[in-house]
1. Name the one structure among P, Q, R that Cα extents along the principal axes in Å, for residues 125-164 alone of 37, 22, 17 was derived from.
2. Out of P, Q, R, which structure matches 2.9 when distance in nm of label points 7 Å out along Cα→Cβ at positions 21 and 157 is calculated?
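What follows is calculated from the coordinates using simple rules that are stated; it is not laboratory data. Nothing here was measured: the structure is a model prediction, and the numbers come from that model. Cβ atoms are built from the backbone, for glycine too; each structure is taken alone.
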Structure P
Amino acid sequence: MYILFSPSEGKKLGGDFLPLNKNNLLFPELYDKRLSLIQAYNDLVLDSGLETLQKLTGIKKEGDIKKYQNDIFSTATMPALQRYDGVAYDYLDINALSQTQKDYLYKQTLVFSNLFGPLLGGDLIPTYKFKQGAKLNDIVTEKVYKKEFSSSLDELLKGELIVDLRAGFYEKFYLLNQDFITMKFLKGGKSVSHWAKAYRGKVLQTLAKVQPTTKEELLDIQYEGLNFIESIPYKKTGTMLVYEVI
C-alpha cells in the first residue's frame, strides 16, 4: 500500500542527520534530474535580492527569509514527514505514533515536494522554503518531475493499494493511471477546503495504525469524527469515498 500526500508550506528548522545524499532519497538513480533544480534553488537563495527571495519563498519579512538562507547541500536533514509543519501535519501528529507506525509511514507515504519532487516519508531532506507554484529561473518544477519521474512512479505503484490524499495541485507532479482511492470531506453537505487538510492528516494517522493490506480492509476503517456517506467513481480509474464531518 502507498499513500500519496501533499507537503506543507511550513517547515521545521534543524535536523539530526547528515546533509543531502542521493542514497537517502527515492529513486537515487534519478538524482541528477533533481540536482539541477536543487542547485538552481540553492543559487537563488544564496545570491538573490529581497524581491526575488520573497517570490521564491512566499515570505515578506527579510528577517524571516534569513532562516532559510542556508546552503542546502551542507544543512542537516530530517525525515520528510518530520520536516513539514502545517495543519495536515499537526493532525497527523507523527510523534504520537509508535516507532513501528512511524516506520510504516516512512516507507509507504509518498510526499510530492515542490522542490524535491516525489519523496518517501522517511527520505532525509534539509530545511528549505520554496513556495507552491513558484518558478526556478522560469523552470516549472512540477512539469520537470512529471516528465522525468512518472514512469518510475508507475512501476513503483503497479498493483499496489493506493490512497491519494493529495491536494489537487499535486496532480501536476504525477497523475495516477491505475486504480486508487481518494476522499472528500463534507460539512453540512458542502465540501470543506482549509479543514480538509486536517482530515487528511487524521486519515494518514489512522492508516499508520491500521495498516490495511486490501481494499476491503481499507473500506472497513472507521475514522474518528467522520461518517461515511457514499462511494462514487472519480476520474478514469479512481474511487472517491465521501465522508461527512461529525
Structure Q
Amino acid sequence: MRKKPNLIPRMERCAHLLIAEPEKLRSRWHESFPGFSEIRLELGCGKGRFTVEQAASEPETLLLALEKVPDAMVVAMERAAERDLKNVRFMDRDAGLLGEIFAPGEVSRLYINFCDPWPKSRDAKLRLTAPGFLRQYADLLAPGGEIHFKTDNAALFEWSLAGFAEEGWETRNVTRDLHAGGPSGVMTDYEAKFYDRGVKICRLEAVRLETTKSTAAGPVPRLRNASLTDARGYAESAEAASEGSAT
C-alpha cells in the first residue's frame, strides 16, 4: 500500500465514521449504538469493498471494521461515506487488542477475510486463526456466535480447520471452492480479482459452543511444525523449515 500524501485531510473528511477511542465503549457498545439488532466485527477490512456491501445488505446490524493500515482504511471510509451508511464504523486498532475493546458476549459475528497466512512456523501464532486469537474471539462471542472465515490459501484453510476443531468450535458450511457455481456472497476486492483469475476460495463458518476454549482455558499450547506450503507458493525455505521443526 503506497503512502498517501493527502491521508490526513481525507481521514478528517470521514472522521464521523472513525471511533478514535474504542476502549472507552467497552461493555457499552449496545447502549452507545441503540437500534441495531447485532454488533458484528470485521478484522482487517482493507479498502472496504466487503465492509460497505455487507453493511448495506443488512442495515439492521452494526458492522465495526478493524484495520491497522490507515492508507487502506481511508479508502474504506470514503466508500462508506459515499453510500451514506449509518451502520458502519471503523477502528484503527490491532486484533490483539480486542479484549480491551469488547466485553464478553458483545459481538455476535466476526468476519476474517483473506488474512496474512504468516507461512513460517515461527510466525504461526500471528495467524488470525491461531489458537491464541481463537480464544480471544471466544471471549467476545456468546455461545452461538459465529466466525466467517475466507481465504485463497488452501494450506492455511486446512490448518485453520484443524485448529477450530482442537479449540472446540463447531464448523459449518465448509467449502474449498466457494464460487464453483458462480459468484457467491459479498466479495472483497482481492476475492473479486481471485475469482476473475479462477483461483479457488475456501470458506467456513465456526460456531462458538459452551465448550469452546476461551482465554480462561489457560496457556495456549505451543505451535510446532506449523509451516504452510501450498499451490499458491507460500513455502518456507529448507533452512526455515528445519528451524521450525526443531522448536
Structure R
Amino acid sequence: MKKIILFIFSILIGSAFGQVDGIVIKVEGGTTDYSGGTYNVTAPSDQTYEFNFNVYNNTGSDQDWYITRNKISVSTGWVDGCCWGHSTDPFGGTCFSTGSMDMASWTMGASAVFTLSDGEYGKLKPQVNPADGVSGSAHYRYFIGKDVNGSIVQVDSVDLIVDYTLGISTVSPSVLVSIVPNPASEELLISLDGINKAEATIFDVLGNKITSILVDKSKKINVQNYKNGVYFVNLLTSNNQEITKKVIIRH
C-alpha cells in the first residue's frame, strides 16, 4: 500500500510541475498557450514559411534556454530551419540553416544562448519548406531546455504540424482571376473571367484560415479589420481547378 501511495504522489507532483513550470508558448499575436501542446497549420503553397512562437519566461528567475528540434515524421523532400533570439533583438536572433539542422534531433550550440529575465520572452521562428509540387506533411517538436551539469534537460515543448496539399489539377490558361487593389486597405474586389463561380478561401502567411466565401463572377471583401501583412487567396472553381493569389493588406 505504501508503494501505491508513493507512486500516486509522484504522479501528482509531476503533473503539478508541468502546470507551474512558468513557461508560456504562444503564436505571435495569439492568446492560446501551446506549451506542451500542438499547433496545426495548412501551408497554402510549397514556399518556405516562417512560424513565429513567443516563449515567455514566467518562472520567477533568469533563464538561459537551449532549443532542441526533433523530427517526429516528415515527408520526403521537406526541409526546415530555425531562428532563436530575444524579443528585443533587432536582427531576429541566431538563425540556423537547413544544412546545419539536417538530422533527426538537433540542439543549438551554447554560442546562441542568451539570458531571459523573468517576464521577458524569446522568439522561436521555425522555417518549413514543403517539397516542390508534392503533397505531404511534417511534424516537428521543439523543446525548451536548460544546461544542468553539462547535460541539456528538457523542461517544456511545442509541436508544429504542417500540411500541404497539392492542387487537384492544373489551372487552365483561359481561367483568369483579378484581385484589386493590391495592396489593399479597405476592401478587395475578386473578379472571375472564364468561370462563373468559385469558392475563395483566405489564409494568412502562417496558413491560418481567415474566411471562405462564394464568388459569383465578382465579390467584394471587407478587409478593414485584417492585420497588415501578406495573405493568400485560394480559389476552387466548379471544375476543381485551383488558383492561388498573393495579396498585401496595408492600412
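1. P
2. Computing distance in nm of label points 7 Å out along Cα→Cβ at positions 21 and 157 on every structure in P, Q, R gives 2.9 only for P.
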